[in-house]
Structure 1
Amino acid sequence: MADKREHILIVAEQLFGERGFDGTSVRDIAQTAGVNLAMISYYFGSKEKLLEAMINFRSEYAYGILAELNKDQSLSPWDKVDRLVEFYVDRILNNLPFHNIMYQESTAFRSIDIKDKIIDLKMRNLDQITRIITDGQQKKLFRQVDIPMTVGTIMGTISSYTQSRAYSCNILAIREDSDDEVFRTKLSKRLKAHLKQLLRAHLDIRNDTGPMEK
């Protein structure tokens, strides 16, 4: 039962990511998943509830990874920042349909409930990242920074390249119709190297320039 529900969520995610929420019908999802409409109704009730379940399904995993990273006493704050970059770059590049949906729904005017859900999940993840950076500050490794803006810099940089494949391929000097694996591999390497270097300069207490403005 649970496997069938998860299968429907994965199929819906792919279709929503490719066609958009409005461009995908429940019938499309049922046909692609190889199930009948009644089964989707049984598990989710509506297309909106299916979308909400899909967001929960993916986001709980991300939150769990961040929480475990926070608890890992074997890693230094710098190690955790590097792992954070690797996690987000890999997660987004390997699951572009879901992140396309998150971007679309966070700017859509369809459902306040879904929008609030996305904000709540982002705030939970932000809290985990804040703990990592705060730990580095308490250990006198990181300077005082605007943490939400720092996270926005990470996510914005990744999104700027994943939301425009034509531009990214130009920057990477590869053909736009290059194999997806080639695209992901090249972009992942560039993004990880850049973001790690950026955060080293941004967070290092030796680069402290004085009180942070708010």
Structure 2
Amino acid sequence: MAMNDANDANERGDAAREALAQVAAEARVCMRCDLHIGAKHAAPGTGAATADVMLIGEAPSAYDDRSGRPFSGPSGAFLDELLAAAGLSRAEVYLTNVVKHHPQESRELRPDEVAACSGYLAREIAAVNPLVLVPLGRAALAWFLPNARITSQHGQARQHHGRILLAMYNPAAGLHREELHDVIVADFTRALPAALAEARRLRAEGKLIPPDARDDGPGPQQMSLF
């Protein structure tokens, strides 16, 4: 039985890596919206293909535009510290953004740009099949819950489409707004480990609906607290 479980896990991992590689290849040459104009590199998701935790930002930064990887530069270094505080590392999670090209002049995303990229994020979620989804910041939270406010939702874990949704501020906000630094550290230190532990408990008890049977697309969904 254990060998069969291991074989199944290996097959799932291989399938996830293949699906994510396909998403990345398409994103790198994508011209579905204007974000690719002036961009140096796309920054598709990176990390563990079968991670229990997926963190989702709004858009690649200027650092990501140069490196072709999400969460580069100072905010990426801060994220590494935050993950360590949560007992995790980059190698154990999956990191991505709502869109895959850097908005020039770091402007806000337009609805058509989010819509053009939504398929990529939905496919990443389906491939990784995480237990915990962590939208980082207002725009990332809006992909899941358009009317929710990050100020009231951060640090609160909720069931969403058979997964746990835990919104938090983007680490970049903690570098630019001193009043958010301690809030972000607290959410990563306490809320994220607690949400992951609860998600694993619910999975073991069969109380989470199998995520791969659900639609994770954007739109308002019914939420319930643990």
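Readers should treat all values here as calculations from the given coordinates under stated rules, not as data from a laboratory. All figures in this text were calculated on a predicted structure; none of them were measured in a lab. Cβ atoms are built from the backbone, for glycine too; each structure is taken alone.
Quick notes on this structure:
- Here distance in nm of label points 7 Å out along Cα→Cβ at positions 38 and 206 was derived from just one of the structures 1, 2, and that gives 5.5; the source is 2.
- Origin of the value -25500, where helix-only ellipticity at 222 nm (-39500 (n - 2.57) for each DSSP H run of 4 or more, over all residues; to 500) was derived from one of 1, 2: 1
- Structure responsible for 13.9, 37, with Rg and Dmax of the Cα atoms in Å, for residues 70-189 alone calculated and labels 1, 2 on offer: 2
- Structure from which 30 was derived, percent of Cα pairs over 31 Å apart, options 1, 2: 1
- Structure (1, 2) behind the derived value 17.2 of mean count of other Cβ atoms within 10 Å over residues 46-53: 1
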